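All of the numbers you see were taken from the coordinates with simple rules; none came from a lab. The structure presented is a predicted model; accordingly, all values stated were derived computationally and were not measured. Cβ atoms are built from the backbone, for glycine too; each structure is taken alone.
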Structure 1
Amino acid sequence: MSALAKNILILPRFFADHLHMLIREIGAMSIFTAIGMRNIFTGKQFPKVLRQIHFIGSNSLFLIALIGFFTGMVLGLQGYYALATFGSEGVLGTLVALSLVRELGPVLTAIMITGRAGSAMTAEIGVMRISEQLDALEVMDINPYGFLVSPRMLASIVVFPLLTSVFNVVGILGGYFTGVYLLGLNGGIYLHRVQSSVQFDDIFSCYVKCLIFAVIVSAVCCYKGFYAHMRQDSVGPEAVSNATTSAVVLSCILILIFDYVATTFFTV
């Protein structure tokens, strides 16, 4: 039998093995998320949640505001010249506001938090795992899910909508700065378009996406760190490094996938 024929025969088994691994990973991650969400309602969570709110939220505020402002400026610049082609510069406020509130605000905020705070979650829990600190918690009869995972999940649920709101507001101001001060658009028209175009359904869909992304990012990042010792590609500090990279990549992919699903649901 030729080498080509052997490779063709191996392909179905290769895809079957990877599909099996994918289904097993999805199942394990779903169970992990359910356990973490259940332990949110256990006692003595408030101090730990406050620390995570400070770490995830307060420490990310400047980054989110900076990215939001320049995103709004870029939208204002690109949108102005695109609309000028049709003589519709007056609707620049509508373009900037709806682009931010419906899509860019929740997505970019979630991705930025993943890169800054999500990676730190994975690394911190991963180091605790390989240094056997999680085993020590279990020996002391301390639930590691309630101690490490649930506070991060609850803090993310609180912080994501707040930071997204900051991103949207600062982004709209960035578009105002570009359109009004740099390109000469009437400021009253810009603000009127923003006010008249953004409806309750747009804001509602934005915050629903924020909550979905909060659960995804916190669950994926904590899961990857929690089981860093079970990775087959590496051990020790290298496993933590690979788990952190994997958590950030997977979180960003799931953010974009669920953004499409949520957008489809609210559009149809």
Structure 2
Amino acid sequence: MMSRPDDLPDFSRPPVAETVLSLQFEPISGLTSAHLGLLWMRFRDRLPVIEEHPPLPPVFEKYELPSPSQIKVIVEERPPLPRVWFLNANKTELIQVQSNRFIRNWRKTEDLVPYPRYEPIRERFRKEVSQLEAFLKDEDLGALAVNQCEVSYVNHIERDDAWTSHGQLDRVFSIWSRLAAASILPDPEDASIHVRYVIPDESGKPLGRLHAVVQPGWRKIDNAPMFILNLTARGTPVGEGIDGAFSFFDLGRRWIVKGFADLTTPDLQRVWGRKDA
């Protein structure tokens, strides 16, 4: 297993509620619902629960100026395949499969299963991708042609002594400046933030983006206010093949962890037990 980089901020009690590693690739021609059932048999011993969901649309990071929206009409020769979930018994881990996506999720549940950290999640997903590749080869369905990679961390920042209401964003997020005391405006009732940062390659050209999205939320058990901070790094593989895709995962994870430390306040980081502060 790869080791955690020494230069990354580390927290003993991170507010991570979910992590996602996602491969997007060119649609697998010939893949059917029957194939998805056969694929599940290779994961069923660890992920015995199955669900069906609508497929996710493809998403690409583009860097040219936006163009006027156009209406597209797509004629499907057959109904689109569903997005199938393979889940473990307590639904903390799942794989999502559709004709152009393969995704691994870890989710915190109400019984407070501790976050297992990026390295073991990455290692398990690498083995699962190898299982998918072997299945495609056995069924003569071709090889994966990855066009986008995505790593996401969803953080649930719960209320504590540092902040008490959704209007106190400045106590949670360093990028939010409190309005001057002389302003007529009081603390906002709530607010949302969406910030994008370009991730460059070694030559300085755009390789991907880091999206930081903040939304107000409420804890299910008692309706206490919390902030939901979603950090997503998305872009093209760093090199060829699956190894290049996992290199982007590592780069995206680096941007997410360092970005999390840049975006949140020192007071909250002490609450989360930052070890290198």
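Numbers below:
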quantity	calculated
Comparison of 1, 2 - label where distance in nm of label points 7 Å out along Cα→Cβ at positions 59 and 235 is highest	1
Read-out helix-only ellipticity at 222 nm (-39500 (n - 2.57) for each DSSP H run of 4 or more, over all residues; to 500), computed value -26000, structure in 1, 2	1
Parent structure of the calculated result -0.67, -1.18, given that log10 I(q)/I(0) by the Debye sum over Cα atoms at q = 0.11, 0.19 Å⁻¹, for residues 99-210 alone is the read-out and 1, 2 the choices	2
Entry that produces 2, 9, 17, 19, 18, 13, 9, 7, 4, 1 once P(r) over Cα pairs in 5 Å bins from 0, in percent, for residues 35-146 alone is calculated, selected from 1, 2	2
Read-out distance in nm of label points 7 Å out along Cα→Cβ at positions 83 and 195, computed value 2.7, structure in 1, 2	2
Identity of the structure behind 25 (criterion: relative contact order in percent (Cα under 8 Å, 6 or more apart), calculated), options 1, 2	2
Answer label among 1, 2 for the case where P(r) over Cα pairs in 10 Å bins from 0, in percent, calculated from the coordinates, equals 7, 25, 27, 19, 13, 7, 1, 0	1
Distance in nm of label points 7 Å out along Cα→Cβ at positions 123 and 163 - structure with the largest value, from 1, 2	2
